[in-house]
Structure I
Amino acid sequence: MLKGLVQTHPFASGNRRTAFAVVENFLIYNGEKTKVNKSSNPKIMQGIRENYYSYEEIKNWLKGDEIREFQR
């Protein structure tokens, strides 16, 4: 869901922030929580937008695992 929302770019602005908020609320609604270091979000979200990360990497990141640094 996160990758799809970020890459589809449905809004004029705020797509990455909105996508993260949607996923975070979805997880909370379903009894889960993200364990993400929010200070790393902007860079990671840019990597997701540019298809740098796999679905598996994103899933593990949301669970609190480390994710490789985004590099262009």
Structure II
Amino acid sequence: MDFFCTSGLSVADELHIPSYFFTTSGACFLALYLHLPTLHQNTTKSFKDMKEHFLNVPGLLPVLAIDMP
């Protein structure tokens, strides 16, 4: 299913059929997306308030927190 159609997960679950996400984004985006829960758990500030702080995501070069959307 499409990345933006997560409501379909519950339908697939009710019908007892496997569901998969399809994303056309690159591996870097996927690595960041999968690591976001860890960043959220370990951070108390908003990214925009962490001006000089670098985010370390496995598989990616360090990214300035203020460069995040």
Subject >> Which entry (I, II) yields the derived value 23 for relative contact order in percent (Cα under 8 Å, 6 or more apart) >> reply: II
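Looking at distance in nm of label points 7 Å out along Cα→Cβ at positions 14 and 30, point out which structure of I, II has the largest value.
On the way: I: 2.4; II: 3.0.
Top value of distance in nm of label points 7 Å out along Cα→Cβ at positions 14 and 30, among I, II, belongs to structure II.
Taking 2.9 as the value of distance in nm of label points 7 Å out along Cα→Cβ at positions 22 and 38 derived from one of the structures shown (I, II), identify that structure.
II
From which structure (I, II) was P(r) over Cα pairs in 10 Å bins from 0, in percent calculated, if the value obtained is 21, 59, 20, 0?
Working: I: 21, 59, 20, 0; II: 18, 38, 27, 15, 3.
Derived from the structure labelled I.
Can you tell which of I, II yields -10000 when helix-only ellipticity at 222 nm (-39500 (n - 2.57) for each DSSP H run of 4 or more, over all residues; to 500) is derived from it? Walk me through the intermediate numbers first.
Values: I: -16000; II: -10000.
Comparing all candidates, it corresponds to II.
The numbers here are math on the coordinates, done by the rules we state, and not lab data. Just so we're clear, the structure is a prediction, and the values are computed from it rather than from any experiment. Cβ atoms are built from the backbone, for glycine too; each structure is taken alone.
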